[in-house]
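Undergrad: These are the structures, in C-alpha cells.
Read-outs throughout are calculated quantities, based only on the coordinates presented, and are distinct from any laboratory measurement. The structure presented is a predicted model; accordingly, all values stated were derived computationally and were not measured. Cβ atoms are built from the backbone, for glycine too; each structure is taken alone.
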Structure I
Amino acid sequence: MRTLSAMIVDDDADFRLSLEMLVQREGWKTRAAGSVAGAREMLLAEGTPDIFLVDLALPDGDGLAWIREEPSATGAEVIVITGSTSVESAVQALQSGALDYLTKPIDRARLRTALVNVARTRALKEEVGSLRSELRELGRFGSMVGRSAPMLQVYDLVARVAPLDATVLIIGESGTGKELVAETIHRLSPRKNSMLLPVNCGAVSPTLIESELFGHERGSFTGADKQRKGYFERANGGTLFLDEVTEMPAEAQVKLLRVLETGTIVRVGGTEPIHVDVRVVAATNRNPEEAVKATKLREDLYYRLNVFPIALPPLREREGDIDLLAEHFLGQLNRDANVSKRWSRAALERLRRSSWTGNVRELWNVVQRAHILGKEEIGPEVLPLPPEAPIERVGTSTVEVRVGSTIADAEQQLILATLEMLGGDKKKSAEVLGISLKTLYNRLSVYAAARRGAVSEQGARPVAQ
C-alpha cells in the first residue's frame, strides 16, 4: 500500500511545524506552505497531494476557495483548519466540499480519526475507479448490467457517491433496478462488511410501519409482548434501503426526518433516544416533486433525502442493452440448469422490438419462460410477448401542412398523425418515421408539456399523472 501525502497550508509557522510532526507520526508524507502563493508553487513543483490541511484565513486569500479554483488541486481531499471557536465557517466549508474540519489547538485523536477517514475514502475511490474502468468494457458495474450511454452515466454517479456517506434518492420506473443500484452503492462503500437491509415501505401496514422502522417496547400496544428492534437498529453500521418511500404514511415520514437530522430513534412506547449509525438510500417510482405536490411526500423530507439523486433510465431508452441483458439472464439460467441454450437471431430481434413497459423485471420474466419452453436454440415463437401487427408504411394517408408553418409544427403533425394511423404503437411509429424510440418519447413529452401549459393558462385544473 502506498504512503499517502499531505500538504499543510497555514501562516502560523510554529503551528505548521507541530501539525507536520503529528501528521508524520500517523505515517503520512508531508510538505507545508505559509500562504496561497507558496502552496501554489509547491503544488506545481511537486504534484497534487492526497489531502490538503488548509487554514481558511491565509495572508493572501481564502485557502478553501483557492483549492476549489486551482486546477492542479483537483481530486485531493480537503480538511479545513479554523482557529475560530465558532464552527459556522467550518460548516460552510463542509457544505462547499471539505471532507472534515479541525479547530485549533489540534486534538490528536480527532486528527487521527480524520486522517483514517481520508485514507479509507481514497482507497475506496481508487478501488471504485479501477472497477469502473474494468467493468465498463464488460457492460457490468457491481450488480448492474448495461453499457448504454444512460447506464454509463448512472455508473459514474454511483462511483462518485458510494465511498461517501451521503443520503441517496434513486428515482425510476418500476422494474428498472433501483434495488440493484442500492446494492452496488453499499458494496462499494465503507459499510460493505455490515448489513444492507431493504424495506418496501409500500408493503408494510401503515399501522405497523413505525414499529417496523424504529422498534417498540414491551407493552407499547396490543400484541407487543416483548421488546423488538426495528430496521434502523438492525441496520446499525450498515445501509438501510427504503424502497417506495413515497408510500410511507405522513406521521412516519415526520419521524424518519427526525432520525435523518439527529441520528437517533425512539422506539414506539419508549422515551429514551437511541443513537444509530445508518446510511439511508431511498427509492421511488414516482416523480418526487409531483409526490410532494400531491402530499404523498413531505417537502422537508424530500429535500433531506434528495442529497444525491440518481435517475434510472427505463429499458426503452437503453439502446443496445436489451441484447446484453438477455444474454446475461440466459447465461445465469444456463448455469443453474447446467445446459447451454442460446438465442436465435430472430428471437433477439423480437426482444429488441418490444416496448418493455415492465422494464428489466419484465425482460427477466420473459427470458425465464423462454428458457423453460425453448429448445437448444430459442426462437421467437416461445417468447411470451403480444403478437406484432405488420408495419404499415405511411402513404395511404396524408398530412396537410400550411405554408408558413414552422418545421417543428410540421414535425409534430406528422408524428401525431403516424401514431394515430398505427393505433398508438410507438415502436412501429418510430420505425416508420425513421427515428429512435427515445427521440419519439422525447418529442411526445414536449408536446404533452405544451398541452399542460396551455390548460394551466386557461385556468383549468391539471390532471394528476
Structure II
Amino acid sequence: MKRRLLWKLVATIVIGTVLLFWLIHLLMLHTEQHMSFIAERDQGLLKEYAKKAEKYYLADDIQSLDQWIKQIEEKEHTWAAVVTSQVTPIGNSDLSEAFQESFGLGRDISWKIHLYFKENPIMDLPIANGRAHFLITLPDRMRPGAYWFQTSLLLQIALPLLLMTLISVIIYRHVMSPLSQLEKATRQFSDGNFSVRVGKSLAKRQDEITALGETFDGMVERIGHLIQTQRHLISDLSHELRTPLARVELALSWAENQNLDPQLIERIRYECLQMRAMVEDTLTLAWLDNERPDLRQETLDLIDLIDSILHDARFEFPDRQLIITMPEQAIIENSSARAVGHAFENILRNALSHTPKEEPVKINVKTVMQSYLVEVDDVGPGVAEQHLSDIFKPFFRLAQASRENHRGFGVGLSLAKRHIEVCGGQLVAENLVNGGLRMTITLPTR
C-alpha cells in the first residue's frame, strides 16, 4: 500500500480524536449527573427540619413554629415557611388522585438540581400526611456542584492534554523506534561494522520506513564493498610500491660502486627517499581515515617529545635558528606520542623548509585552560588567506612552491592534522602580521 505510514498516522489521530471527544462527552454527562443531587447528609438535615416543623404544626404551637422557622432562616441564610396544601377546584372541576399524590409547591429533595441555574430552587417536604408542606429555599452550602467549574476545566482541558500527549507518545514511539535502529546502525557502520543491516528488523512494518531500511541496507552494502575494495587496493599498492622502491635502492647501491656520476646518484637517491616518504605518509593517512583507530592510550611529556624532535631538526637544518619558549614539563594523558611526534615533526620540517637561511623559527608552548598550545612560527612567504584551510588537503601544492624550497608532496600537513585530530586536538594555520605562517596545535591535557 502506498503511503502506508501516512494512513496509519491518520487513522491513529482520527480514531484517537473521536474517542477523545466521545470519552469527554460521556464523562461530562456522568459527572454532571453525579454532581446534580443534594448530598444525603444535607437531605437528612432538611428532613430533620421538616420533622421539627411538623411537630410544632401538629401541636398547633404556632409561636414555637414561627421561632423555629426564624432560627432556620438565620442559620442557613435562606427563606423557609410552612404552608397548607389545600387546593380547591372551581366549578365542576375535581382533583385526580394522581395529582393529589404528586402535588408539590416546590422540588422534592431527591430531584435533580440543575447546575446551570443561578437561583436556588425551593425544596418541598410534605408534613402531617400531606396536609401541609415545609418549604425552604435550598441553602447555598447545600447546593450541589460546588466544584463543577473546576471539574469541567479538568475534563475539558487537562484530560484532553493527557490523552493527546499519550497519543503523541504512541505516534512518536512508532516512528522513532525504527529511526533509532537506523541511527544505531549508522553509528555502527561509521565505526567500521560493514555487516550491519536493518531490513529484516523493519520488514514487518511494510511502510515507508521499511523502504528506507531497504535503501539503507543497499547503501551499506555498496559503500562497504567500495571501502573493502579500497582497503585491498591500498594493501596491494603498499606491497607493489615498496618492492620496486627497495629494488631501486639496491640498484643505487650497486651503481655507487661503479664510479658513476655521484651527483646523479645523489639526485636519484633523493627522489627515491621522497617517493618512499610520500608512499608511507599516503598509506598512513589512508589508514587513519579508513580505520579510525583509537590512539589515545598513553601518557606523554610533550616537552620531552618536542626536545627529541628539535635535536634532529638542528642536525638536519644547521643553518636555521630555533627560538624556543616552553615550560619544563607538559604532561598529556590519553594521547599518543607517535601521532603527536609525527605531526609536530611534519609541521616543524615545513616551517624550516620555508624559512630562509640564518632566519629563526619560533616554537612556543603554553597552557590555555585545559589544553596545551604549541605555536610554530616561520619566516616564509606565508599563504594566501583563501588557501589557509586548503594546505591541509592531501596533495595540495601552492603555485609558488617548488621542490627546491618545499620538500613535501602535499601529504605532510594533511597527515599532521589527522594525527592531531586522532589525539583529540586541533591544528590551524594563520598568517603573521610581519610575514610568515603560524601553525597552532591545540592538545587537551587529558
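Undergrad: Suppose semi-axes √(5λ) of the Cα gyration tensor in Å, for residues 198-413 alone works out to 40, 28, 17; of I, II, which structure was it derived from?
TA: II
Undergrad: Taking 2.2 as the value of distance in nm of label points 7 Å out along Cα→Cβ at positions 142 and 438 derived from one of the structures shown (I, II), identify that structure.
TA: I
Undergrad: Still on this model: With distance in nm of label points 7 Å out along Cα→Cβ at positions 6 and 334 coming out at 4.8, pick the structure among I, II it was computed from.
TA: Derived from II, not from the others.
Undergrad: Name the one structure among I, II that distance in nm of label points 7 Å out along Cα→Cβ at positions 22 and 206 of 2.6 was derived from.
TA: Label of the originating structure: II.
Undergrad: Which one of I, II has semi-axes √(5λ) of the Cα gyration tensor in Å, as calculated from the coordinates, equal to 101, 29, 16?
TA: II
Undergrad: The value -14000 for helix-only ellipticity at 222 nm (-39500 (n - 2.57) for each DSSP H run of 4 or more, over all residues; to 500) was derived from one model only; which of I, II is it?
TA: I
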